[in-house]
Structure I
Amino acid sequence: MNFQQLITMIPVLEQVDSSCMSQTIDCSAGSHVLIVVLRGHITISTKEQASHVITQGFACHPQYGPFYIQIPKTKEAEYVVISYRMLPENNSWTLNGPLRTLSEVKIKYMLDELIRTIHEIHTHSPEEEAAQQFRKRLLMERILFIYIYETNMRQEDKSSAISMEESLSYINEHYMLKLTLPMLAERAGMSIGHYTVLFKSHAGKTMTGYLRSLRIDKAKEMFLQTQLPAKEIAQRVGFVDYFHFSRIFKQEVGYSSGRYL
């Protein structure tokens, strides 16, 4: 699912229908279906794929049909079924599966415009008909653009969250080692700037602030559970300089490490 496919193809709208009922959709060869949930939720399943609870959108590819749409028995739901083709037909169009969006209001507005164009606007010449066909194409392209862009964006957010969890796990296990921002960013496969922003958003602190607090917490545990001297504890939690450790300890805890001895 990417824009390299969309940029070389043109969506041609075939039909738009609204429904509040369960149904089976069997896409004909070359025909694709886009389902947009307007109210409530629906469940979509196939013979080969697990069922999905859909609250926003779903793309049906003819290769994976038929698609079984189920309305909850105890709740109401409303959705729109958009049938379309992609030209040229010999190109590969792989859009299939759940779609996400942050722009539900925009999507519904464009759906209203599509329906109005199909059912309410009457043309009186070939030129007007061509203009309406072009308008429907633009609306369809815009809907596809939003779904593809924002679905990919949500997937990237999820991937970033997983990377941050892995990075935090690594820091928690290796806090006593020399950990630097460039090294951790490279390990996460990100630029330093991107890593810095994501880390603070995910952990609530900068990387250095998080590591400093973690090391001090580990030092407090050692003070309470061992008889080790303060200098050795400082080294064991990752501080090379004992005087730096003492200063940071007081900043984090509010008093000197001597109270733990």
Structure II
Amino acid sequence: MALIECKFYSEVLGLNTSMTVILPQQTTTQIGMSNVSRGNLHPTLYLLHGLSDDDSIWLRRTSIERYVAQMGIAVVMPQVHRSFYTDMAAGGQYWTFISEELPALARSFFPLSAKREDNFVAGLSMGGYGAIKLGLRKPEDWAAAASLSGALDMAHNFLNGEEPSQKTKEYVQIFGDKDIAGTPEDLLWLLKEVNRSKGPKPLLYQCCGTEDFLYEDNQTFRKACSKTKLSLTYEEGPGEHEWGYWDTKIRDVLNWLPLGKVKSADL
């Protein structure tokens, strides 16, 4: 595998930012590793970080590089700060960055496939929200989206309160002072919209530990998804909001990815 720490300028954000990238490399003599490359343009997993982290965190807290070595896929891990992958009310335009600019730039820098069936997104906590939002708002671009312990009900999340006066300062900086229920920032609303549409529908994966403080958020999303025709793989079990759990579950996500298995009817 090739590991690249990429510093670049974002026109959308108006600043220099970074992404950490793992690229497949075919090897036969590397001790302790067996690496595979699928061809010239690599299938790609965009792997999103959580609220307090950055683009290096998956590499530092898990063995993601080793896990993907035999899969022949690239992994792109971008930096988005505390944006919730959103065009912030008082901050950067991180939704436009993550959904449009980043994939285009990554493909211009590296040999990554642009085909829908070769593109997947996953993330933890805040990144789980970002991953599912990408899959539901841009289903024409993503074959599959996975959430690990995701903040999946942001309309009623800990950053938001029952009354407008209860919204935290950070919530207002991200989403503004209005409720996001029934808007494209609300994953429950997006589920209904994608279900009603005649367009492609991404495969979804969701997991959460039963001791996680976001467990109820995940139950709400799971129940909402069960009322649609979308395909959701759901897993739960003992676990808290911590890296031991995510290091285990990212391997399940990788095994679940539909590499070469997306049906033409879904494209």
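Read-outs: derived from the displayed coordinates by stated rules, not from any lab. As the structure is a computational prediction, the values presented were derived from the model and not from experiment. Cβ atoms are built from the backbone, for glycine too; each structure is taken alone.
Can you rank I, II by Rg/Rh (Cα atoms, Kirkwood Rh) and just name the one with the largest value?
I
The value 3.5 for distance in nm of label points 7 Å out along Cα→Cβ at positions 13 and 237 was derived from one model only; which of I, II is it?
II
Figure out for me which of the structures I, II the number 1.00 belongs to, where FRET efficiency 1/(1 + (r/R0)^6) of positions 21 and 109 (r between Cβ atoms, R0 = 25 Å, to 0.05) was derived from the coordinates.
So the calculation was done on II.
Given 1.53 as the derived value for Cα Rg over 2.2 N^0.38 Å, for residues 69-132 alone, which of the supplied structures I, II does it correspond to?
Corresponding structure: I.
Which one of I, II has distance in nm of label points 7 Å out along Cα→Cβ at positions 189 and 221, as calculated from the coordinates, equal to 3.0?
For distance in nm of label points 7 Å out along Cα→Cβ at positions 189 and 221, the value 3.0 is produced by structure I.
For helix-only ellipticity at 222 nm (-39500 (n - 2.57) for each DSSP H run of 4 or more, over all residues; to 500), the calculated result is -16000, so let me know which of I, II that is.
For helix-only ellipticity at 222 nm (-39500 (n - 2.57) for each DSSP H run of 4 or more, over all residues; to 500), the value -16000 is produced by structure I.
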